[in-house]
Structure P
Amino acid sequence: MLIDATHPFARQITQNAATAARLTGVPLIRLERPAWQAEPGDRWQPVASVEAAVTALGAAPKRVFLAIGRQEAAAFEAAPQHRYLVRSVDPVDPPLQLPQLETLLSRGPFDEAAEEQLLRARQIDVIVCKNSGGAATYGKIAAARTLGLPVVMIERPAPVTALRAGTAAEAVALLNHGLGLPAKRGV
């Protein structure tokens with residue numbers, strides 16, 4: 001079996017895994033943490049792509065917290081009227097050509113209180129992020145809810161055809177089932 005446990009937005013790796021599984025006849029399990037779900041008080045604007053997120057910001061200048069990672073950040077150069085706070089683990093390369101830009105290099109987890117403090121200190125008007133799910137970066141979502149901030153939420157790409165598991169334990173159960181082994185306890 002092949003287990004694809006990459007980031008929910010790692011489209012190319014996931015597509016490569018699906019192709020490899022199909023060509024070899026090896027079953028594929030996609031281990032993907034569940035997406036975040038909107039809760040009462042959330043002001044999400046779901047969009048299908050990074051380009052749609054750029055458009056969703058509109059023409060009026062805003063202070064934007066851009067938390068989408070570094071690989072697709074250049075798309076926001078099409079909307080230079082906004083002031084951007086870009087947070088990523090690694091530097092955006094090549095550097096963004098935006099007139100009003102601040103970068104934060106940081107790796108989660110990020111708790112709600114720290115995220116609320118960051119959003120207040122930078123006077124953020126809107127958050128742009130990907131629906132990657134998980135607890136490590138959920139603090140910004142909870143802080144946005146507390147502050148009543150809108151979130152432009154980039155939805156996940158269409159899923160590949162594969163068995164799906166939301167946790168490692170579910171993947172092991174699928175793996176054990178696929179191999180005809182009894183499920184192990186405590187895994």
Structure Q
Amino acid sequence: MKQQDNVTPDAESLAKAAKDASRKGGLPPVHLWNPPYCGDLDIRIARDGTWFYLGTPIGRKPLVRLFSTILKREGNSYYLVTPVEKVGIQVDDAPFVAVDFVAEGAGQDQRLTFETNVGDTVTAGAEHPIRVVRDNATGEPSPYVMVRAGLEALIDRKSFYRLVEIGAHEDHDGARWFGLWSHGRFFPVIPSNELEV
């Protein structure tokens with residue numbers, strides 16, 4: 001992609017801007033920011049949630065957390081955004097990974113609260129739905145939970161196996177599904193008739 005005026009901010013200047021924006025507590029209001037596009041930065045988020053800068057993993061967790069707070073999705077593209085600049089980054093799958101969850105209650109009253117690799121916590125429900133995508137070739141499931149503003153977390157394998165243990169069969173959209181309850185919502189995972197008996 002073309003850069004405007006050949007000026008692309010580096011990771012250090014973005015980190016400083018993110019830190020300034022986060023000082024007020026909570027997440028910066030990236031949904032309100034629409035600065036000019038400044039080009040792409042060589043930052044990539046791998047499928048396992050590892051952030052890379054110039055091909056090298058970013059080992060400082062506070063820095064990764066900081067960058068995660070200024071991440072914004074527009075269509076299928078991802079950007080790091082400050083009030084004055086927007087740079088494109090590459091995301092291999094989802095920008096976050098759900099690395100653990102806590103289940104409280106049972107049945108329709110169950111609440112599934114997920115924790116991500118960057119420290120976000122969300123309870124699955126109407127605003128934070130769970131969805132499962134199956135690979136066309138292998139049938140392997142890839143489960144996701146919405147974290148915020150179009151940014152999803154891939155639910156890691158160990159957590160997904162634990163979720164399957166507490167799943168239930170329910171009638172959903174005219175068919176029988178195996179899925180998960182959270183915060184009064186049922187999230188289908190796989191048609192019941194496709195499960196091995």
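Here mean count of other Cβ atoms within 10 Å over residues 107-114 was derived from just one of the structures P, Q, and that gives 16.9; the source is Q. For relative contact order in percent (Cα under 8 Å, 6 or more apart), the highest value in the series P, Q is held by structure P. Upon calculation of helix-only ellipticity at 222 nm (-39500 (n - 2.57) for each DSSP H run of 4 or more, over all residues; to 500) from the atomic coordinates, which of the structures P, Q produces -4500? Only one of P, Q returns -4500 for helix-only ellipticity at 222 nm (-39500 (n - 2.57) for each DSSP H run of 4 or more, over all residues; to 500), namely Q. Given a value of 13.0 for mean count of other Cβ atoms within 10 Å over residues 91-98, calculated from one of P, Q, which structure does it belong to? Working through the options, I get structure P.
Taken together, the values in this text are just the output of simple stated rules run on the coordinates, not laboratory data. Just so it is clear, the structure is predicted and the values come from calculations on it, not from any experiment. Cβ atoms are built from the backbone, for glycine too; each structure is taken alone.
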